[in-house]
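K.L.:
The next part holds the structures, each set out as structure tokens.
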Structure P
Amino acid sequence: MVTLQRGLIILPPPVIQWFEELEPQPLIEAVPDPAGAAVFSADMVVGFCKSGSLASERIGNLVEPVVELFRRAHAYGVRRFVLLQDTHHPQAPEFQAFPPHCVRGTEEAATIPELMDLPFSRDFVIIEKNSLHPALSTGFDRWLELHAGLHTAIVVGNCTDLCVYQLALHLRLRANALNQDHFRVIIPANAVDTYDVPAEAAEASGALAHPGDFFHQVFLYHLALNGVEVVQELL
């Protein structure tokens, strides 16, 4: 049972224990065949990692582990890197729920330079999206159809409870619907995160509170309940 107090949300013990017991896993063990794997990144863009109305320090701290995982995966032999990125219409309906962000043609919608500076960035596939979902009115499912031999998806980025959740769950549920029982979705918990808005700050601004640790752990737990493999880190 979740305990609610003013300004505080206490996770139920099973979720806390599950999260604390996550273990790192060597990439070579998690992905025995790199030729059939891909790294999928959600929203590692300037507007969330560096500057803009939705940028946050927690998300900015993802830059190093995500870039390092890209390097490690490429050195291991992974050659597919797909970047799902907010690239919003200036009048996107999403702006009724969130402040305007990552508008097409602005710096906020650009991939973070730390990823683009990687020597293999020319191989990135960038798929623009106008919502939290990776496949609604995008070419993502078409890309997946063209890479039918893919058997392992590594998901990184932000936010755990928003675009990461939609991306990982879409990959898992699509594979379920197609009876692809060999298909795996893996999330390294250290390479995903969500933003934090404490109750006091939310009350002062008139917004809704967004407890980052709570949503990060609960949504990872829910993904695990749906067959997504969550590890502490891919080494």
Structure Q
Amino acid sequence: MRSQALAQSNATFMSRVYFWMMLGLLISGCVAFTFGNSPTLINAVYSNQILWIGLIVLQFAAVIGLSAFIHKMSLALTMFVYIAYAALTGVTFSTIFLVFTRQSITEVFFITSFAFIGLSAFGFLTKRDLGPLGSFCMTGLFGLIGFILITFLFPSIMTTAVSMTINTLAILIFAGLTAYDTQRIKQFNPAYAPADVAQKAAITGALMLYLDFINLFLNLLQLLGEKK
């Protein structure tokens, strides 16, 4: 009986994680579509450099806040920050509608969705410890970020071939992180946590998977998307 109750508690927790993740994607998608198809809105954002930098700073602040201070935040504030982050991400990513065709964006979104479902299901169902995979992917991610920063100093390095290599490596890294993060989230046991703590943990887990999905999507779009 107890094991059944624990299983039910874990299933409820994971359903909340996926709910919040999908809600975040829905908000980001709607905001990106609205801005990307409104010359007035998109000009108001991208013609004002201070506003643009402010949006980027707010995005980073929201992620850092949710990651580092969630235990001190109320449940209502946690929900608000997550929803605000998803909306801000939609604003900053609305440029994809200016660069890529709608058809290719839709196609890549569905490709990403199917890939994500498979990877997350693997992380959820496998009995194998994915800790080493997660460590390897995180090391690769930091190495990739370091190399990208170097290309800002030496732009000539960023050839078409190098760009494609970066996108391919990023796809592999975030594919691994999707499976690893799912397994890590699943290991949280909500049955022994207060209700508000469990709900905040679900939002934190949703943010992790949201970031994995977004990065998979953007890098696949760079490789497969058809530009206007």
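Values in this text are rule-based calculations from the coordinates and carry no lab data. What you see is a predicted model, and the numbers here were worked out from it, not measured in a lab. Cβ atoms are built from the backbone, for glycine too; each structure is taken alone.
K.L.:
1.00 is what came out when FRET efficiency 1/(1 + (r/R0)^6) of positions 49 and 121 (r between Cβ atoms, R0 = 41 Å, to 0.05) was calculated for one structure; which of P, Q is it?
P.N.:
Details: P: 1.00; Q: 0.45.
This figure was derived from P.
K.L.:
Compute mean projected area of the Cα convex hull in nm² for each of P, Q and report the one that scores greatest. Provide the component values of the computation, followed by the final result.
P.N.:
Details: P: 12.9; Q: 13.8.
Greatest value across P, Q: structure Q.
K.L.:
When relative contact order in percent (Cα under 8 Å, 6 or more apart) is calculated for each of the structures P, Q, which structure yields the highest value? Numbers along the way, then the final one.
P.N.:
Values: P: 25; Q: 35.
Going through P, Q one by one, relative contact order in percent (Cα under 8 Å, 6 or more apart) peaks for structure Q.
K.L.:
The value -28500 for helix-only ellipticity at 222 nm (-39500 (n - 2.57) for each DSSP H run of 4 or more, over all residues; to 500) was derived from one model only; which of P, Q is it?
P.N.:
Working: P: -9500; Q: -28500.
The read-out comes from structure Q.
K.L.:
To test your reading of the models, identify which of P, Q gives 0.9 for distance in nm of label points 7 Å out along Cα→Cβ at positions 169 and 185 when calculated. Could you put the intermediate results ahead of the total?
P.N.:
On the way: P: 0.9; Q: 2.7.
Matching structure: P.
K.L.:
Here distance in nm of label points 7 Å out along Cα→Cβ at positions 113 and 129 has been calculated and equals 2.7, so which of P, Q was it run on?
P.N.:
Working: P: 2.7; Q: 3.7.
Source structure: P.
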